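A short reminder: the numbers here are calculations on the coordinates, not readings from a lab. Not measured: the values here are computed from a predicted model. Cβ atoms are built from the backbone, for glycine too; each structure is taken alone.
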Structure 1
Amino acid sequence: MTKHNLAYNMRPKSIDQVVGQQHLLGQGKIIQRMVSAKQLSSMILYGPPGIGKTSIASALSGSTGIPFEYFNASVDDKKKLQSFAKTVEKTKEPLIILLDEIHRLDKPKQDFLLPFMESSDMIIIGATTENPYINVNPAIRSRSQIFELKPVSSTDIYDLLTRAITDKEYGLGDYPIDIDTNAQTFLSQATNGDVRSALNALELAVKSTPESNGKIHITLDIIEETTQRKSIDADKNGDSHYNVISALQKSIRGSDVNAALHYLARILESGDLTIAIRRLTVIAFEDIGLANPSVWTQVVSATTAALQLGLPEARIPLSDAVIALALSPKSNKAYKAIDMATSDLSMGYDLSIPAHLKDSHYKGASTLGNGVGYKYPHDYEHAIVSQRYLPYALNAEYIDLNDPSGHESVLKQTYDHLKDLNLYR
């Protein structure tokens, strides 16, 4: 066995050994079908660290017999790519290249690779923690299939740990390991689907624990010591960051105050105060809206205070805001109304403004009919008078106040009264 670490040694040698990702590698699934049909093409694998991006590239090489090389877009230079090209030219055979951190690929390297991707002389397996639809160059993206990897289940990690403990060739089978079931269960769950972290923690536990009575006894306490705390899944640079923000808004929208506080804590733990403030402000108007206008002021006050205080104290007013939002009546009627109004702009209607509403503050306006016949509402009782305001081609009711929530019941009374007065005609 080589002197590499356990995670490296336990990398799968073929796709049937890959842990997890059965939505791509299972029988009849897309990557498995590629291998069976010998129709491997360039792809981009994205997802959190340690869940098998490198392992899949290596396993594809093992399953297809196509040689495998590694290239890191951040640190490796173009000369390394040129050496790969020379190998392809010499052997007349394709080459699998794991292109790590593909989102950092600069234009000279990209331009060099594109012809080889077109001809399939180089099969690029791009690996990234970033969302490729946002962060990978379109030219590379259009020549690749994009697959999202999922965190590996704790059950799959538990089984892999068992293999690692017993495997004498690639694992720790030469060590007299006696691991408590609860310790192995905790380890399979503690890394949140990160296989590499689980294997690294196991290796550290085994190699740092002395033998006792001929056994290396791994307890829960030892695993808790050797398992590094997984960094909060809301880092500022990854796709996961946007998932946490999305979960915050959806939890508030769903009135789950506890989940909302959880996701707020994750965002603030990542240090991104600005995005928390921006999102809470959006939520106040998008999801609470007309149902509780008073919460708008509360959220603006809380976010202003948070900016003045900075972290960690900012968490307190933001917690107030999240609780108020989550427990408030909800309405998206204003949000939907403006989207409907915007949609009508592209429908091809004649959107000419009625002549009596047009500007008449210039000489000759009346000759054009502009402003003629306009009724000044303040000259009428309650400052209300029936006249046409919408373009004549539109007969739209964008605001739907049926089934009112909270303060909307007051607005509905006013709206219905104005309809009865034939204001909206």
Structure 2
Amino acid sequence: MLDAQPTAVPKSSIAHELPIGFHRIHPDVSINYQLNRFSDGSPAMVEAMRKVAPKIFDYRDYTRELSALSREAYERGRLLEGALFLRSAQFYMFPGDAAKEPARRQFVSTMRSVYGVAENAYHVVPYQTASLFAYRFTPPSPRGTIVLACGFDGYVEETFPMVMALRDAGYDVVAFEGPGQGSVLEDVHLAMTPEWDRPVAAVLDHFHLAGVTLLGMSLGGCLAVRAAAREPRVTKVVCDDVLADFEAAILQQVPGPKRLVLRGLLAARASSLVNRMMAMAMRESLVIEWGIKQGMLVTGTPSPYDFLREAMRYETASLSGLLTQDVLIMAGAEDHYVPSTQLVDQFRLLTKARSVTARLFTREEQAQNHIQLGNLGLSVDVIVRWLGGIEGRDRRMNRRPVSP
């Protein structure tokens, strides 16, 4: 992990206002990632987190200290800081915590206010017998439309900095929450589905869209591939990051020998033994405890065993060969959630895509982490430049004379 911004780090020419720098704040790699994630990158926020980091040993400590930082920021009128500290605290609140839902609502309301989101930018999208939720931001004379979705644990309001950067680069952006995500999970109570073409189709129908770029964040990188395989109105796909095998990403958090045993028990459908092993693993690892509890919530499953079996359905090997679109796949070289080998795996699976571009982000760029946390502006640049290259190619092809 790096603290200072090295002079060699490439600066974003499009999203120049996004901060650069991944900071060493806490010794636990997952806690440190989340502290960096819910920050505007300013020295004041980083220093405030550093002051309380020595007091954080578990999730109860985390929520207490970040909640206190949030209250202080709100009292000082620093609304963005207050919202981000609050979301950080809320991230590690488990279901049943009375503070979780009020914190979410305050975070969402503040983010809309800080980013000046007009009421008519928010949309309720009919979906089966329920609803999804979306925002749409359209610049004058848009170059095209990007449809963006988060993944395993995000709220769409967290993506506002990236969404606004893409809008300012000239793109009409629709950012939505599907089943298992944000308000759709917590207000509508829809569990996540691997059949992601269904919520994508509902969004495209609602906005009367075709010829879109589908951008999936985190687990959304898996969901985007699965959706594009069955939704012809998606003509370009961006996986930020790639996630070809969700179960493998989960199990990599389990030490090697136990991981092999766990895989065997899952294959044998030994539910009671899997639950016993996972209960022990959750006591030993903060990231496993959080991941399993969040996974059960997101997927609507009653036990660790059921969640892990459900996670097996979130893979791209069975559908990647159906993609005929242009595809950009991205990964961080030191992603501690998704093995970087999945970038190569996904590349090899896209056997019929019109084109495949792979980008591995490095420590030298301060973009080595999951979804390039530390240099989000660079990832936006890569996406926009890739889109520009595809658009230029298509224009050139359209100008070619038709052979008699």
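One of 1, 2 was used to compute log10 I(q)/I(0) by the Debye sum over Cα atoms at q = 0.08 Å⁻¹, for residues 102-341 alone, and the answer was -0.51. Which one was it? It traces back to 1. With distance in nm of label points 7 Å out along Cα→Cβ at positions 150 and 278 computed over the structures 1, 2, the top value is the one for 1, the highest of the group. With respect to distance in nm of label points 7 Å out along Cα→Cβ at positions 134 and 158, the largest value across structures 1, 2 is given by 1.
From which structure (1, 2) was FRET efficiency 1/(1 + (r/R0)^6) of positions 94 and 246 (r between Cβ atoms, R0 = 30 Å, to 0.05) calculated, if the value obtained is 0.90?
Answer by label: 2.
Structures 1, 2 were shown, and mean count of other Cβ atoms within 10 Å over residues 22-29 at 14.5 was computed from 1. For the read-out semi-axes √(5λ) of the Cα gyration tensor in Å, for residues 254-365 alone, a value of 30, 18, 13 was computed from one structure; give its label from 1, 2. Working through the options, I get structure 2. With respect to mean count of other Cβ atoms within 10 Å over residues 86-93, the largest value across structures 1, 2 is given by 2.
Given that Cα Rg over 2.2 N^0.38 Å, derived from a single structure, equals 1.40, which label among 1, 2 identifies that structure? It traces back to 1.
For FRET efficiency 1/(1 + (r/R0)^6) of positions 174 and 374 (r between Cβ atoms, R0 = 30 Å, to 0.05), the highest value in the series 1, 2 is held by structure 2.
Given a value of 11 for relative contact order in percent (Cα under 8 Å, 6 or more apart), calculated from one of 1, 2, which structure does it belong to? Here the read-out was taken from 1. Taking mean projected area of the Cα convex hull in nm², for residues 62-205 alone as the criterion, the top structure among 1, 2 is 1, with the largest value.
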